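Structures follow.
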Structure 1
Amino acid sequence: MRLTYACPACHDTVTLDRVEGRTALHCPDCHAVLQIPSGAVEWRADGKEGRARVQRCLVCPSGELFARKDFPQRLGLAIVVAGFAASCVTWGMRLLVPTFAILFATALVDVVLYLLMPECLVCYRCGARYQGDGVGDDAEGFDLEIHERHRQASARTRALAADRVAGAPAQTRP
């Protein structure tokens, strides 16, 4: 299994392979060490080789992970925008068949990529990404409510930290 995460100490992107057998994560840049809690990775026996199942994030204490396709979202959006732009040009030239051919070809490319791309797990809290065979098999998809809860908690933490640095008293709710 491959793990890609932002180091909590130096904020550099760290990619580590074969994290199943490790007891700690080491940042190659700042040499920070993150201990992996016991029980975070569960082993499943599937055929000749056992596969790891991530129970909770190895980087932060969150147990909330979601499965998504392991494909760059910007590239997918670029494909759709290029198909739309090309179809607009042919539509403006009043070429009906090429317009729809471009739109259907773009949709076909999207479906084929969706079927071919493997799944990965992503942590809602820290954004760590777990890639590998069977990593996202049992996980649920993206949940906007959970994402929003983590996003707002992160924003509140940053605001409190900024208030403390500025010397302003922390605001409390009545």
Structure 2
Amino acid sequence: MRYVGTGLSLTLRNRPKSGRGAPGYPAMHIRRARKEDLGPVADLIVRTKRLNNEFDPLFAVVPDAKARAEKHITRSIGTPDKLLLVAEEGSKVVGVLRAEMRERLFYEPHTEGFVTDFYILPEYRRKALGNEMIQRAATELKKMGAQIIVADVPARNEIANRFYMKRGFRPLSNLVGRSPSSP
């Protein structure tokens, strides 16, 4: 299912404005990914894909997923139409968000920021880090020309679906599929 943010202004809820180091919240830093982040970011992208497989067998992860993720990330770092953010605690990468700019040829708004990958390590969830990463992505994507933000989420991933809905996104389209060998 694809979700679209109805606006580029997202609000951070349940987190003090000073968030960094506030009681109950780890000291986090969100920044654009660098080449030296390749290994940890690839690991997080593969974890995302494996999680998707838990929701539907049509998301079966290929054996060389890490190598593909590294290639995918390498093509994203420093590319003007791609956004690759990492969240880190100290020197540990604990979250990743990848998005790309896309043209909507037949629709207005015409330009979308498309979130393709978003993963936070389980022990860092439910601490408003997801909110902060989406907000930062919205700010960066707007600077890149995005008029709307779209995220691709497996239809059966209720946690991700609720996450986006709580942040002002709404279903935009449904991607349906089946194996050619299915009856």
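Each value in this text was obtained by applying a stated rule to the coordinates, not by laboratory testing. Keep in mind that this is a model prediction, so the values were computed, not measured. Cβ atoms are built from the backbone, for glycine too; each structure is taken alone.
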### Task
Kindly point out which one of 1, 2 the value -9500 was derived from, the read-out being helix-only ellipticity at 222 nm (-39500 (n - 2.57) for each DSSP H run of 4 or more, over all residues; to 500).
2
### Task
Assign the value 22, calculated as relative contact order in percent (Cα under 8 Å, 6 or more apart), to the correct structure from 1, 2.
1
### Task
Of the structures 1, 2, report the one carrying the highest value of percent of Cα pairs over 22 Å apart.
1
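Assign the value 3.7, calculated as distance in nm of label points 7 Å out along Cα→Cβ at positions 63 and 127, to the correct structure from 1, 2.
Details: 1: 2.6; 2: 3.7.
The structure behind it is 2.
Can you spot which of 1, 2 the value 16.2 was calculated from, given it is Kirkwood radius over Cα pairs in Å, for residues 55-158 alone?
Numbers: 1: 16.2; 2: 15.1.
This figure was derived from 1.
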